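Every read-out reported here was derived from the displayed coordinates using simple, explicitly stated rules and does not represent laboratory data. These numbers were taken from a predicted model, which means no experiment stands behind them. Cβ atoms are built from the backbone, for glycine too; each structure is taken alone.
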Structure I
Amino acid sequence: MRLEGKIAIVTGAGGGFGAGIAQRFAAEGARVACVDIDAAAAGRVAGEIGANALAVGADVGEAADVEAAVAATRERFGDPHILVNNAGTTHRNKPLLEVTEDEFDRVFRVNVKSIFHFVRAVAPLMRDGGGGVILTVSSTAALRPRPGLTWYNASKGAASLASKSLALELAPWKIRVNALCPVMGATGLLEQFMGMPDTQENRARFIASIPLGRLSQASDIAAAALFLASDEAAFITGVDLPVDGGRTA
């Protein structure tokens, strides 16, 4: 049980990568707060996990919601040892001049501002508790961007760079900060990433750019997150870890 006794907050835990991370963490002994804007989805995942999970409905771009989510976690389980900033969204793959200001604001609000809110709420608790782990689910878009997703790519670049800077600034508090960079997976955002219908033919075009020949799966991201959150990675901080089947090699 690699996370025995640990308390984790996972955002965007109502499905996709977040659900996979929450489930894997719980299987390894952690108590997990499953945070999602879709409270019902968070409830389903927490219900599947059982007594060691808490469902919290929250808009990660709202400071008050984030503070309430952290307070609910503390009330149920105690101060968090692990934070996974997984919640994310995108604009549809399209020419950059067609992306609206509302789309831009939404992408940066969910992908970047949420990190700001959660770090402000959680880092002091980790400091006072002797340390902790913060993981951000960034993207291969931060390392090797695809055309048509410029502002999404920029938001993930910001998330990755913020993680590196946080790693430096929070190191004196024994808080490790790392980013995971998945290649696209079969999640609810896949069709938006592709900018075209999710057909086998269209998937094949994108899979052709991944040397290992498939999309990422929630289990791939969860395994990498587990390693970075565990004591096995005690001397690893400030890294972008591609989980991408060779896409960025």
Structure II
Amino acid sequence: MIDIAGLTVRFGGVTPLDSLTLQFPGGTCGLIGPNGAGKTTLFNVLSGFVQPSSGAVHAFGTNLLAMPSYARARWGLRRTFQTEQAIEALSVFDNVAMVHEHCSSNSAHRRSAVLDAIEFVGLDVDPSVKVGTLGARDRRLVEIARAVVGEPRVVLLDEPAAGLPEEETGHLSRMIQRIPEQRGALVILVDHDMSLVSACCQLVAVLDFGKLIASGETAGVLRNEHVIRAYLGTEEQV
């Protein structure tokens, strides 16, 4: 479980998170909202890139805010970003191995752990090929392989389907759904693709202007009138 209590972030006169209290109990949880709602800011707080003005965050009983970002990575918190972070000049294997090196002290099994993560995401390429030669879908899978390598406890996926055509998100959806059971990690998924969120997430939370406006079982939340008005458009589009 991730337990967030009274979390506030201020950047000058802007408050991207305003006294946010929220729980992510396990499995795959969705986090949605319009642009600027505070979703990436919350990921940055969880990752250690942004220090909140107030509030508390505990993950499986551990005080995340007391840990520097590198310690959170070793503890088991991983993430992807809206912009690609994989290094194009390095091979698929080296990109994933680089993350494992910084997140795990178990170097004896590094090669097998890296190959296992590549296989898990369904990346059907030679691990020695350079990331820069891959298409958009496969580069996205490299990013997720970097997030699931080793033994993650929490995996934050920030818009993994962005820019992908609809026919390529089916594999992504099935793979994300397997992460909690097969990798043992709690997943928080941010995406604007509601079909992906609906397929992957048992629970979903909705932010608007840094505040929580709804949370609960996905189907019910997506029918919530406040959510429809704030984010999803007309009811016929849901």
Structure III
Amino acid sequence: MPTTPTEPPGRSLLEGQHVVVTAAAGTGIGGAPARRVLLAGGRLVPSDAHARRLGETADALAEEFGTRPTTVTCDVTSEDDVQRLLQTSLDELGHIDVWMNNAGLGGNGLVTELTDEQWSKVLDVTLTGTFRCLRAVLPHMYGRGAGAVVNNASVLGWRAQERQSHYAAAKAGVMALTRSAAVEAAEHNVRVNAVAPSLAMHANLAKVTPPGLLEELTSKEAFGRAAEPWEIANVMVFLASDLSSYMTGEILSVSSQHA
């Protein structure tokens, strides 16, 4: 029977760092990065497109950590929302050390059956939303001569899976965007990296996965189980911390898939 490890402590990797996390109440990896930022000693502004879920996430963080973070409702497909997130975060934190682009949208559909609307919606949230956030925050980080961005990609940016062409294309785009932005940002001492999870377990996963696929994907993992969201978030915190100070333009696969 697969055994899930005990969640480790935060180890102060982001002590005193000012961090913004998008999609902090999402149905995927969701609030795990925000929670791990606080466990690592960071100051946090979480955002999400869903106001109710974001409020519930903030309430849960307040209950665990004693302080309710300032939240910002933000739909990353809206430039106005992204700019408001940036400005509110600066008003609250003073400056931004770390920005985690966690927003993404999945779905299932054959190439021959996907509509333009379905294709465009996934790319607008997952790829263009990441671009909008980078475009917003990088000038601030450039001005400070420091900063770290962590994007959320997927192993599907490398690997083929049927009914996932729109999501895979978006995540491959996030990977390419990460590498190119990293080269531009390096001269300003700003790092841009990404994680690429394989299979992370969350409450909504079974609802949006075709019958039998979750079992098939789990069987391909060497540990015989999906990752817990905090296991993905731990790598995001690592990439945001000074432990990864020589890493930029890298895509770290958070996966136990068989070779």
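By the measure distance in nm of label points 7 Å out along Cα→Cβ at positions 55 and 215, tell me the structure among I, II, III with the highest figure. List each step's numbers first, then the result.
On the way: I: 2.5; II: 1.0; III: 4.1.
Comparing I, II, III, the top value of distance in nm of label points 7 Å out along Cα→Cβ at positions 55 and 215 belongs to III.
Where does the value 12.0 come from, among I, II, III, when Kirkwood radius over Cα pairs in Å, for residues 23-70 alone is the thing being computed? Write out the running numbers ahead of the final one.
Numbers: I: 10.8; II: 12.0; III: 10.4.
Derived from the structure labelled II.
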